[in-house]
1. Among the shown structures I, II, from which was the value 13 of relative contact order in percent (Cα under 8 Å, 6 or more apart) calculated?
2. Ranked on distance in nm of label points 7 Å out along Cα→Cβ at positions 34 and 210, which label among I, II comes first with the largest value?
3. Here mean count of other Cβ atoms within 10 Å over residues 26-33 was calculated and came to 22.0; which of the structures I, II was it taken from?
4. With helix-only ellipticity at 222 nm (-39500 (n - 2.57) for each DSSP H run of 4 or more, over all residues; to 500) derived from the coordinates and found to be -14000, which of I, II does the value describe?
5. A value of 10.6 was computed for mean count of other Cβ atoms within 10 Å over residues 106-113; which of I, II is the source structure?
Structure I
Amino acid sequence: MTDIRTVGVIGAGQMGSGIAHVCALAGYEVFLNDLTRERLDQSLKVIDRNMQRQVSRGVVGELDKMEAFARIRAVESLADIGKTDLAIEAATEDEKVKKEIFARLSPHLDDRTLLASNTSSISITRLASSTDRPERFIGLHFMNPVPVMKLVEIIRGIATDAHTYEIAVTFAKSLGKTTANAEDFPAFIVNRILVPMINEAIYTLYEGVGTVDAIDIGLRLGANHPMGPLELGDFIGLDVVLSIMNVLYDGLADSKYRPCPLLVKYVEAGWLGRKSGRGFYDYRGETPVPTR
């Protein structure tokens, strides 16, 4: 079995930063890539802050934190990613963007390099078919926030070979994660169940059945959810929620997956949730306030 010693992460946003974080803590040499130095520097600050939070909680030792952080190298060239044993794409949830990344990465890849996507909804088979190694391509869907959440969905494309799958499972478990195998259907397991629930909560708001507060309190206290569905949608990013609903609607052709018009309107307004300062809650003050 191929040994994974170096991991490349393409995309230094929330997911990519989290993946780099857990890989470095697990002892892997990590190469973190994004389009600009500014994004990379911001990602490193976030990783350092989150690791320090783990130290303060006694989850990670100070020395372990320092050694792990030193294992992360920010790189602006995909050529550096191509030399790694495993390259994980963690870019925005857009199929065209992801395929363009793999096309630009392809000339730099070593023969041994395995490819993975952290996509939360897009077909692994389609992404793999755009590369020169569909048999060495797999879906590794980490949950957000990556350092906290224990699950990794493993998704095999139609061409993914058994060897690649075994390596992927072993790798995910080495990070202290639990794996769940999902078939390559739109949105896999977690988001196929979770995101339509969020969409239905938005319909409930849209139709005036309940207010933002009532809907979120109802699910927190009535279903024992740690976050209400509208709060969770803001946390995930309403643009991501809409993207996943569109993948489900287009891929399964079932009207029950139609995105709520209110969700579309919020995304059109740029009210994407926490990351933009406003979504179903306004986060610009000390305490989040419902926007409807």
Structure II
Amino acid sequence: MDNSCLQHLLTEDERQTFEETGLLMVEGALSPEQVAALTAETDAVYGRHLEQGHSPDQALFYPNFIPDSPLFADLVDYPKILPKVWGILGWNIYLYHAHLIVTPPSGQTPDDKTFGWHQDSGRVNQEMESHPRPRLSLKVAYFLSDTGQPGRGNFWVIPGSHLRDDLRRPEGGMGQPEGAIPVLAKPGTAVFFDRRLWHTASPNWSDVTRMVLFYGYGYRWIRTKDDMTVQGLWEGSDPIRRQMLGWGTGANGHYSPTDDDVPLRVWLREHSPDEAK
């Protein structure tokens, strides 16, 4: 890993923002050139699914997209973003989940129906005994299309709701919960969000196709959330990326890691000892 990534460590202001709101936006995380190249790759993925019968009227939710392009794999340990991920979660982490979403224009008239509000991780939210529930993981969403205006299939959130185990939804299925806002993200923005944050997708009432790449990072002892086939990338990856892609010396190395299991910690000891604790 290049030492220049240390310029992008999580700042105290960023930490405070994430702790208080469950959300952190990093504008300009991707250059226009990166956005263009990743958009082309995403277009190609979408085109293949349309050829295979996916309805152009439905959003495409496509997990396990990392092996589809080296450009997608390059974001797994992206130097501008990974330091902020380990700044929040620590060094015993990996990519446990990833999905690509393409939301075409719906052609529908805007309405105020209640969206599909949820917390991530499914049964974790019923079976964990603590309050508030533990963070466990976060996602980084890279926005390729312009969702800087409402109505473009925006990601909606309730800032601060990551510390609430329950959500009161409006009665009658109309309107959004108190405090709900759309995330207005320009192309190239990376949005971090705590898995506990109450959030939702929304209809795309615009004429702009929405494209977002989601990278989910969690502790290495968490199971993958989709059927990831990234093992084929291990051989050509450097040690830290290999860790992010789930490699380990054995099962127990996910719970009690040795230096061989977590080269990120080894690297941090040498280059940023405070981050290696």
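1. This figure was derived from I.
2. On the way: I: 3.6; II: 2.2.
Structure I gives the largest value of distance in nm of label points 7 Å out along Cα→Cβ at positions 34 and 210 among I, II.
3. Checking each candidate, the match is I.
4. Details: I: -14000; II: -6500.
Working through the options, I get structure I.
5. On the way: I: 14.1; II: 10.6.
The structure behind it is II.
Each value in this text was obtained by applying a stated rule to the coordinates, not by laboratory testing. Computed from a predicted model, the values in this text were never measured in an experiment. Cβ atoms are built from the backbone, for glycine too; each structure is taken alone.
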